[in-house]
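Chemist: Take a look at the structures below.
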Structure 1
Amino acid sequence: MWNDTGLQHDVENEVVYELNAELKQISVVVKSGAVELGGHVDSFWEKCSAERAAWRIVHVNHVTNGIRVIIPFNQQRDDDDITLAAMSNLEWNCLLPETVIVQVSGGLVTLSGSVERHQQKEEASRALSTLSGITGIHNEIVIQPRAASGDVKSLIEAALRRNAIVDSSHIKVHVGNGIASLRGTVRSRAEYDQTMQAAWAAPGITKVEDHITIGSTKSD
C-alpha cells in the first residue's frame, strides 16, 4: 500500500541521504507517483544526484527536475577555464573519441560532434557532470554507428532475457531501419534503465523509441 504523501517522504529522505545534507533548498511535490523537484543547489552534480535519488524510490513513475543551479561566487569559473577542464577530462577518457566537441557559455556546457555508440554519448555527459562551476549540460552529440549485421531484434531480446533485473516477458521489441521500438511495463527506473541500455547496445541502433510504462497503480 502506498500513497503520494508517503512517497513524498521517501523521496525527501532519499535526497537527504544522497546529498548528505538537510533538505533546505530543494522542494519535493508528488502527484500520482510523479515527482517534481524544485528549489536550488550549488552545483550541477547535486541537481543530478537529487534526480537519481528520486528515481530510486519504488512506485515513482516520473521525475521532473526543475532544480536551479546557482554557483556560489567563490566557486564561479570562467567559461574558458571550464572548457579547458572539460576537454582534458574527455581526452583522458578511454571510451570517448576525439570527435566530441565542447563549448561553454555562461557555465552551460554544450557537447556536439559524433560517436559510434549511445554509451559514449552518455559517458560524455557523465564525465563532465562533476566539473566545478558548470550550470548544466546540453548533449547534442550525434550517434553514427557502424553498419549492423545479423538479427538485431533477436540480439536485444536475448540481452533482455540474460538481465537479472529485467522481466523480459513484459517487453516487446521491434527493430527497423536502425530504430528499436520498446513497448511494455517495468517495475522501476532501474529496470527501465537496463531495458533501454540493452536496446542501445545493439549494433546499428541510432534511435530507441520509448513506449515503456514505469511503476504500478496507486493505492489509498
Structure 2
Amino acid sequence: MTRSEDLTTFVNEALTRGVPRTEIEGVLLKSGWSKTQVSDALAAFAEVTFAIPVPKPRPYTDAREAFLYGLLFVALAFSAYNLGMLVFSFIEQAFPLADSVTSLRESTRGPTSVLVVALPVFFYVSRLVNRDARLDPSKRVSKSRSQMTYITLFVCASVVIGILAGLVYSFLGGELTIRFILKSLTAAGIAAGLFGYYLRGMRVEGTDAAA
C-alpha cells in the first residue's frame, strides 16, 4: 500500500468513527503530512450526512474522451487561427501596402475553406462532450477535459501576452500603424474571448462540484 493509500485509508476510518474533519486535519499535520496531502485526502470524501464516508468521483482517463477532446482542441485551433487570418485579409484590403496587392477573393479563399470544415467539427464535438457531461456529471472530472482546457487557457494567455509585448515594442520603435494595431486587436480579441469562455466554464463547473 502506498503512502497516499495509507492516508486515504486513515481518513476513511476516522470519518467512519465520526471524528471531525478539523481534528483529522490537525493530527495529520502534526504527524508530518503536508497541507496539500491532507486537503486532497479529505477532499476525496463528500461532506454529506451518511452512515459511512461517501467517496467523490476521481479524475480518470478515457480513450474515447481523449480522442474527442483532442479533436475538439485541434478544431478550435484551426478555427481560431483561420478566423484571425480571414479578418486580417479584410484589414489588408482596407489598408493595403504599396508593394503588396492581392485580391480579396484570393486572400480569403484559404481561411474560408478551413473554417467551413473546422467550425462544424468544433460545434459538433462541443455539443457531443457537453451532452455527455450533462447526462453523466462525473465526466466533468475527466483528465482529458481538464488537460485540454488548461492547454487552451495557456495558449490563449500566451498569445495575448505576446501581442501586448509586440504592441509595446512597436510603440517604442515608432512603428505603430493602423494596420498593425487592428491585426493585434483582432488576435488579442479572439484569444481573450476563448480564454474568458473556458475560464468561465471552469468556474461554473467548480461551483457545481462544490455544491
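Chemist: For distance in nm of label points 7 Å out along Cα→Cβ at positions 9 and 49, which structure out of 1, 2 has the highest calculated value? Could you put the intermediate results ahead of the total?
Modeler: Numbers: 1: 2.5; 2: 3.2.
Going through 1, 2 one by one, distance in nm of label points 7 Å out along Cα→Cβ at positions 9 and 49 is largest in 2.
Chemist: Suppose Rg and Dmax of the Cα atoms in Å works out to 24.5, 80; of 1, 2, which structure was it derived from? Kindly include the intermediate steps, with their values, before the conclusion.
Modeler: On the way: 1: 19.2, 55; 2: 24.5, 80.
Derived from the structure labelled 2.
Chemist: Which structure, out of 1, 2, was mean count of other Cβ atoms within 10 Å over residues 25-32 derived from, given a value of 17.0? It would help to have the intermediate numbers written out before the result.
Modeler: On the way: 1: 17.0; 2: 12.8.
Structure of origin is 1.
Chemist: Hey, helix-only ellipticity at 222 nm (-39500 (n - 2.57) for each DSSP H run of 4 or more, over all residues; to 500) derived from one of 1, 2 reads -26500; which structure?
Modeler: Working: 1: -10500; 2: -26500.
Structure of origin is 2.
Chemist: Once Kirkwood radius over Cα pairs in Å, for residues 41-80 alone is calculated for all of 1, 2, which comes out largest? Don't skip to the end; give the middle numbers.
Modeler: On the way: 1: 11.7; 2: 13.1.
Largest one: structure 2.
Chemist: Please state which of the structures 1, 2 yields 3.4 when distance in nm of label points 7 Å out along Cα→Cβ at positions 73 and 97 is computed from it.
Modeler: On the way: 1: 4.6; 2: 3.4.
Considering all the candidates, the number was obtained from 2.
Chemist: Kindly point out which one of 1, 2 the value 51 was derived from, the read-out being percent of Cα pairs over 16 Å apart, for residues 137-184 alone. Numbers along the way, then the final one.
Modeler: Details: 1: 51; 2: 55.
Label of the originating structure: 1.
Each value in this text was obtained by applying a stated rule to the coordinates, not by laboratory testing. In this text, all values refer to a predicted model and were calculated from it rather than measured experimentally. Cβ atoms are built from the backbone, for glycine too; each structure is taken alone.
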